[in-house]
Structure I
């Protein structure tokens, strides 16, 4: 790729759902444009994308792959993004810096709904995008039915630029709705121009008219031509397509079979003619690309290799990047253009380019970079997903415990949707992520990159216990071992408190029967006991009052009164009908409306309480269900939710309160201990 101004640069994110063929499309785009001379395959593990060990193991895209090519004097950088919902944070981080997106989908009406969150993100961020319907050879639904299904999940009007030509049930070519010319596919070659099929004339005319009428909604001149039945020039149609696509007003639709390179050349032609220049996206972000005095860039992704080397994938928004320059106080230690796992050294990068920078230590994904010391407003970042699935982890080899924190810290820099914590209640190290596969891949990365093997188990639930009855109890500690002895004597009132009131300690000593200097020892003894009650869990919502006692002028001490208090608590607490409490979370579950009834049932089967549900604001035909769920029922909840909602359901959660565990569940919990 040659040095150039931003006008000849395009960066395109390839997005879509899992198994739609995004990586295969990338391979075809690179092959057709001449960037590679032999196509690889995802199944064979030799594609430009999905080059990591983990991606090959799972046969899926798990992180952003950057690749570049040149086609008709336009320099393209393609970002192949994950399709699995568990790795969607990567995709959203990449889209923030993309000038445009290709949404790859399968020709199945039933699967189109899975694209709804992706369309919503693109529309909210006003990122221009088009649709490429892949795997047309496997289509069980008609092109128009698939088109209608996509319209239902897009807030922008769709504009089909092609219509399929079929022979029996096999797709053999397409009609270009701009030129009204027909073409037949040939593997490895440019499609042949053929005679227009008469049997498709009526449907082609209708589909083309819909395209023109949609464009006319944004162009008064074109509208006048249509009203006067004047055939608009092709140049005017292409100009309208480019303007309205660049403004994110329309969504062009293409189709093909990426594995055979069918439909890929027309797609590249569209990207060359219609994809917006970098200035369009920069101006939408409020930046001035003609300002060369200040360089502004943004980190889209952070990579670490097995040797610990760090690369930051960045988008240049304004000015110019040069190797060795200082950004945010950190000197750039190398600049590269990425081609999958391969790196090509660069000296500089222009506005709109996406390149990798070395050694930006301390710079996080999403961060705004600049070469000025003046305070700049940070560029918008994709919202970081809240974790929904967790595992407790421990080093398989105890000698590796010292490197857990540093290895996980690097993994977290690479993947912003991961978190980890040292649970203060259960004393476990908890790794949080977006799902079972997400954490599995993370553990594999830790093993492959840092030779760190971790064992996992479901996190312990931080149960608590409390009491239902009050009691009065006497505790005496007396010990004689030659010389001074030990003596403490206390009477305690133990009472339950309202839920959430915690622990209260009071004293009602009269006449100095327990000297003041010994009372703190009584409270310490009570608190120590409450760390593990009758059922084996910390005790909460309880009041203990020191009401009486006695002491010895020589043998008494604060330590002796602490022991007396523990004895009293040990004897008295079983009399108070201890019960088990569990943390209850408030969950806000979002799903397409057709799955709402199933979600209500799911919550009920997990001992949940429905608080209500309503239509989601700014989401067409989606509902949000609000309810309470015990934390003990949440481990696989996200897996079940996705299973019943085609993978698109999601939820947010937060701790709300403690509640009594049902007797049957209590028996199961205590039997496991």
Structure II
């Protein structure tokens, strides 16, 4: 799970006062992150923010529509961003539950404001008639009008009223869905014997229950190693089931309500399904195009999926001393036997990489990659944030020293924290205001070190933060990741391959002289091993994407029944009694009817990589990439950015060549 962004429908946030923007007290180029220590502080900030937003909106409604109107419209966006986004962010990361709950209550009040704003006829008409000076202005108007129209501004009064009710309800349903996962606190108890094979560092210091058993959560630093390394199949199964059922029956009910509400919403606009409604402003345009793309992927990966299963079955049969044809591979076996095959065939153990990648040094390493490629500098700055372990970095241009952005990093798991990996773009760039962007990178890594897969995840997430940080857009509402949603993952996916490059890995020595370098031979083995089971990997992504599209189709299926049917048709099948959709936050949230975008973006990402084929750290290519793809954010349509960078039309050759090799 990668990008998370709290979105406003066709609306924006506006700059704070000049004194608040200096950031001089923190050493950061933007304003200091608000200190929310109590629920009462959240409530006060919420009341003041909403009151100020209404006043500013009233002023914007009365403002003359002249050559300065678009700037005033974007000022309003920037204000909302600075006022609303920090509160919506802390509900995912604050260590105190009362603060998170107060933030959630505030978020719902903002949702009500946002849905009303999205139907504001005065602003809509003004935007329609606002003078535009160039293509950037015209793109701002085009996207803005589309957002208002998606919010229901052009619907007849009765339908418009119903549209707002649905939007407000969807906000509440999604908040509750995420809360059920975040606050679930799922724990699984194991004896030491059951954890045989699992690195001792994963469980040695974990708490014990009254019976002396080791108690682990389902956070990634615990879940991943148990699934990959526990020799005891029953232990793997218990951990897998606990994670798979994390959202519980309550979330299945919420998901069904979300899907039904989206279907009704699309019908208000004359669509038979939510997919066509949602995709009409994306690169894919409609459901037929998205399905055609997924069909092409499926035809390529199906054979690989089946071949992978045969290999897993053979590995399990060999270990158990049974006949392959009489051996069944279960879902909780897949990671374990895949890892065994990688170790046996390629002599690669992901756990072996932890000694080379301490967490803090790994963060500095990934930032050093960006520094080399894109001509920037990261400087640590002391700042009071939402948790003592959170770090702040000032981002500047290496050549000029110009302040560019702020980045926060929250590395380690804790109770009540968002438990996957994501980036929140908290603040967008606006060159006309001298406004610098801010992003928060949130992951949950093992304090003892990272595997190479986890370094890849870290670099992916940093890619999202960089997209925000290096944006140099005129308008805040076009900043960074405000791009077509089926392009938003591409800049992060492009960088994932960098961790397998020996030249890139040698940068670790520049940030950690005492760290042992990864042996070249181990890199070679990792490169060979990374392609193992890619049929299953992409088959699974295809399943997620297909499920999402089918879920939002014209028939409005029951989520669990559809999942059981679709997963049951895959080589590993479906396990009765499990409910994966209950934890599928992407579909419940902003990726609903858009999860195909991960694969769609990957096609573009692999094409973008071709420009770095000769040298992944090329400062010349990196600077072009920074200026064209990242710097423009959403002020140009995504297809134009890709074409300008590649100097040709994009194609899927690199993607399908990789799948077939």
Structure III
């Protein structure tokens, strides 16, 4: 795993500033502490920071071809690079290294831009083809590896992280307030926009090319396959296919010249990986888990159970709230944007622990979206639509409106459920699938945002676009949308938080073959009755402990609501409710105060909403006001008193 960066000048007579390119590169030092490289040739400059995983002695980048006419800077792993290498050798190609980097470059030379369709793995790369004066960039199908770019009248810049693009003497990037509604509704920005004006994501499954003749072109090369129902396959048929494909995926993801471990939560997905991974390695696998002292946010007992079942060397970390908030500003700097998920913080701390023992870890991201694992989000949404359609068929619009008007007057506990049902939301996907799971719903968002800052675009537009393209099966539509929006943000969390600790993370559930197999399986096989992930459970029923196989999904809970209501209430007062925050003019002061005090008094749980607003204020102090992360709390004495850097407890458990 690595960090990449580069600059392309549109004017052929211009020259890249080498010192500036080195500064861009070294801003990404945490992504590649094992080495650094740079190449400049007039209008083009490529840079690289290396975390050595494969071919430790070779594989240095930027890497040229044998004639120095093509160069590559690359971040990722090609799991099929050995078979591609054999294919290329059969076509007369010879190799100077054993690295997948050279395979990627040679594939481009032989197959051109279509080479990207042949790659299996996670990747973000840029190739400079001097003969064609063409820059060719690509990102993997699901967006496991990040790639950002900015374009001005005179140049194109790209990098693995946004912070490297901010070091641009000819460009100024300011707060892109147009994304505020997206952030408040969904926690993240699903499209190509970012929190910085002029900085864009290269979206998953896309390529970017530039040449003097064609200019800048962005093209999509892959999308999740549609469901295929041949009416002859049985659940058992799919179970066998999933089992063998998943085993092959794990085996391919273990390719490495350095030690590989596993993040083990004690949930189904990571335990599945542990059960498959353990027999493939000659020595006990190393597993790593994180938890909190609060029982409702602690899965460590299940992780220990899974570790015992697989005989792993197991390491645990218990995170304190002091550690959590002390790390927060530094991690927002690493993320470049406000953190979408509270789980990012313990994930980073766990990555630091793991990096003391291994350089690569496997993780379970992607299984929920593929196998239909979000119980409430998928199953309850589908039931809501089904019951809502029946209700609509036997009721009048006037009657439905009268019932909806009664809901706010119901007792609190009943009202809480009614407000999230078809009785209040109706049956349209925007309400049932998007609005129902928004952090700030439409009315809440309108109340907290100053009217002048309210954007014209729908914050759910991207998810709804993917939803509509997946057919008539609502669960397939939800999975299809989440694969291309929500999962992308989860993968960015995984990348940024692990790379902040110089640790490579790999996601076997997002292996190309497995994704294409499972995406095409009809929903009736994936979700049976009240059981989510029915096919995955069936595929591993003989290897996963029954207690884990049957337990409900817990996710990655962080007790943020309790912390902000209790011990860390002063953090909200000194940061979110401060005069400095009010002076920004982004939010209605009374609405924010009402949220905070309702939460403090226990009248409502606004923990997730306050988390987003707090994140945004810290982000602005770092990226808008220019404060160093270590200084963010310096002018708030009560917060400084709360934040002390006490080490967390780390335990070793021999399974």
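Read-outs: derived from the displayed coordinates by stated rules, not from any lab. Keep in mind the model is a prediction, meaning the values are calculated, not measured. Cβ atoms are built from the backbone, for glycine too; each structure is taken alone.
Please compute distance in nm of label points 7 Å out along Cα→Cβ at positions 151 and 431 for structures I, II, III and give me the label with the greatest value.
I
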Distance in nm of label points 7 Å out along Cα→Cβ at positions 175 and 463 computed as 2.5: which structure among I, II, III?
III
For which of the structures I, II, III does the calculation of distance in nm of label points 7 Å out along Cα→Cβ at positions 207 and 527 return 3.6?
III
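Matching task: -8000 is the computed value of helix-only ellipticity at 222 nm (-39500 (n - 2.57) for each DSSP H run of 4 or more, over all residues; to 500). Pick the structure from I, II, III.
Numbers: I: -8000; II: -17000; III: -11000.
Considering all the candidates, the number was obtained from I.
Among the shown structures I, II, III, from which was the value 16.5, 48 of Rg and Dmax of the Cα atoms in Å, for residues 31-158 alone calculated? Walk me through the numbers before you get to the answer.
On the way: I: 15.5, 40; II: 16.5, 48; III: 14.0, 44.
Value 16.5, 48 for Rg and Dmax of the Cα atoms in Å, for residues 31-158 alone corresponds to II out of I, II, III.
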